[in-house]
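Structures for review follow.
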Structure P
Amino acid sequence: MKNKSNIVIVIGTLAIYSLNQLVLKNLGIPFFNNYLNDLLAVPLFFALINSISLYRSNTQVTSFKYLFVITVGLSFLGEYLAIFLRPGSVSDWWDVLCYFIGMFVYYLITNVIIKPI
């Protein structure tokens, strides 16, 4: 049962991502062009990692403090190291905010909305 929520999150985030790429970005609304993918990235990351972890070792990371620490690391990778790895990249604090909102949404889904057994 635990892994079903992760699979639903993966499918949901990929569906929203596809909708964004095919339709929403064409609306000219800056949020869809610049931030929605950042908002989806962290829940997708955690859902994939936790699906693999549940399959391999029957554990997953859902505590707020661990999700927070991992999101700090992902933010560092995505906003600081990307400048050096991808020419033309720029750091954006709004992206970091979206990462943390995505983390909080994942936390709510896995710990509050769908209560763990």
Structure Q
Amino acid sequence: MEHDNSEVDAALVDSMRGLVSKPDLYLIKAAQASTLRQLKAARTLLRDFNAAAKQQLEQKLTASQAAVQHLTSIRQDLDYTYARIRELKQQLAEVHPELYKQLQQELAAEED
């Protein structure tokens, strides 16, 4: 049975050879080789692009993490400053209630 299949395969190959001329076959192989070279070049470009993009992403992540840390530090400083201001206002209101009330009125007048 295998012997019959190989004869059929050989007959099919022989009949196919008659369909395509040798110059056409050469052109097809040349086109395939050219396409393969172009695909390899494109793959290299994509690999290089991906490497550059990965490096830039890592740099941007590092920079953004530093910025986040800086902003967090600023936020902590502001929170401390506002808490200290509230504390001082409360102390002023307790020690000098009349003066505190006068300052509040003056500040309200300036805002209007």
Structure R
Amino acid sequence: MVGDNVIELMNHILFGCLIFSMLMAILFYFITVRRIEKQFLIEGITRPDWDGIGLRIPGYAIIILCDIQRLNDKNYPLLPVAETRRLATKIDRLLAFLFYFSAVLCVVILVVLFMYE
């Protein structure tokens, strides 16, 4: 009976985490991505035409979050890496972190629930 309570609690936590993750994705898009892409238009950088359903949103988040040399314009041609990092603010970094943290937390909870059942 204790196991059932734990699984029910984990389901509630997963539901809350999914809602939080969706909220972070929406906030990251409206606060960060739209501002950065408006600045790109001013600077003459075109928006990626390959994206129709929002797959560039996690791309922008990983560019902002992971400031490593290997992730650059040459190795990642889908989005403008250097310009994205230049335009990113502290709020953008926080939103990118919360966006990825909530997504990873959802995956971890799903794995735990899968192993429990």
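Computing FRET efficiency 1/(1 + (r/R0)^6) of positions 22 and 86 (r between Cβ atoms, R0 = 25 Å, to 0.05) across structures P, Q, R gives 0.60 for structure P.
Once distance in nm of label points 7 Å out along Cα→Cβ at positions 38 and 94 is calculated for all of P, Q, R, which comes out largest?
Values: P: 0.8; Q: 8.2; R: 2.0.
Structure Q comes out on top.
Once FRET efficiency 1/(1 + (r/R0)^6) of positions 54 and 78 (r between Cβ atoms, R0 = 30 Å, to 0.05) is calculated for all of P, Q, R, which comes out largest?
Values: P: 0.75; Q: 0.25; R: 1.00.
Comparing P, Q, R, the top value of FRET efficiency 1/(1 + (r/R0)^6) of positions 54 and 78 (r between Cβ atoms, R0 = 30 Å, to 0.05) belongs to R.
Which one of P, Q, R has semi-axes √(5λ) of the Cα gyration tensor in Å, as calculated from the coordinates, equal to 88, 16, 14? Walk me through the numbers on the way to the answer.
Numbers: P: 25, 18, 12; Q: 88, 16, 14; R: 34, 14, 12.
The read-out was computed on structure Q.
Just so you know, all these numbers are worked out from the coordinates, no wet-lab data involved. Here the structure is a predicted model, which means the values were calculated and not measured. Cβ atoms are built from the backbone, for glycine too; each structure is taken alone.
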